[in-house]
1. Given -19000 as the derived value for helix-only ellipticity at 222 nm (-39500 (n - 2.57) for each DSSP H run of 4 or more, over all residues; to 500), which of the supplied structures 1, 2 does it correspond to?
2. Looking at structures 1, 2, which one was distance in nm of label points 7 Å out along Cα→Cβ at positions 70 and 86 calculated from, given that it came out as 2.5?
3. Check the numbers for Rg/Rh (Cα atoms, Kirkwood Rh) across 1, 2 and tell me which is largest.
4. Figure out for me which of the structures 1, 2 the number 1.5 belongs to, where distance in nm of label points 7 Å out along Cα→Cβ at positions 54 and 78 was derived from the coordinates.
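Nothing in this text is a laboratory measurement; each read-out follows from the coordinates by a stated rule. Just so we're clear, the structure is a prediction, and the values are computed from it rather than from any experiment. Cβ atoms are built from the backbone, for glycine too; each structure is taken alone.
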Structure 1
Amino acid sequence: MSWSGPGFVIALIAMSTVAMVINTWIRARHGYPVENEWSGVSRKDDPDADRKIVLLTNENERLTGKIGRLEERIAVLERIATDPAARTAREIEALR
């Protein structure tokens with residue numbers, strides 16, 4: 001067999017394809033998650049996956065809003081800490 005011919009390349013491709021099919025079959029047979037090349041891991045055993053995605057999306061939005069509010073508060077605290085004391089005192093008196 002020639003190591004530089006196209007037959008060697010085709011043999012390598014065929015062997016890797018067969019190995020992938022066997023690996024997927026073994027993983028599916030023993031209950032491991034089957035990996036999909038295009039969209040990650042596909043799970044057929046989790047019927048609540050869509051509900052979990054919605055819940056996580058809502059929690060993500062809530063936490064993003066909370067982070068935004070905290071960033072605003074930190075900006076105010078930084079301004080108070082770095083401004084001159086006389087200016088801060090005037091602003092406090094103006095609020096009363």
Structure 2
Amino acid sequence: MKTLKDFKAELLAEPAARAAYSAMANEFDVARELVTARNRAGLTQSELALRMGTTQSVIARLESGRRAPSMRTVQRYACAVGGRAVVRIEPLPA
């Protein structure tokens with residue numbers, strides 16, 4: 001049985017898939033932060049949705065990484081999980 005790690009490695013061996021994945025790296029990073037914050041707060045998507053006044057499906061879309069959320073949405077999400085959003089600009093590696 002293939003693990004998720006094996007499946008990902010197999011897909012990313014294809015140049016077109018690797019390029020598409022790389023193009024969405026920032027969105028995936030944001031999604032990973034959102035999911036980590038929700039898990040740290042011990043909330044389900046449904047519980048978080050109630051706190052934000054939205055639906056579980058909206059939370060699922062935010063956490064999918066398919067599209068970058070607005071800063072306002074990230075701030076609302078952070079507040080709902082008992083945190084705060086911080087923006088940082090880092091230099092690219094040389």
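1. Working: 1: -25000; 2: -19000.
Traced to structure 2.
2. Values: 1: 3.7; 2: 2.5.
Considering all the candidates, the number was obtained from 2.
3. Working: 1: 1.48; 2: 1.04.
Going through 1, 2 one by one, Rg/Rh (Cα atoms, Kirkwood Rh) is largest in 1.
4. Numbers: 1: 3.9; 2: 1.5.
Traced to structure 2.
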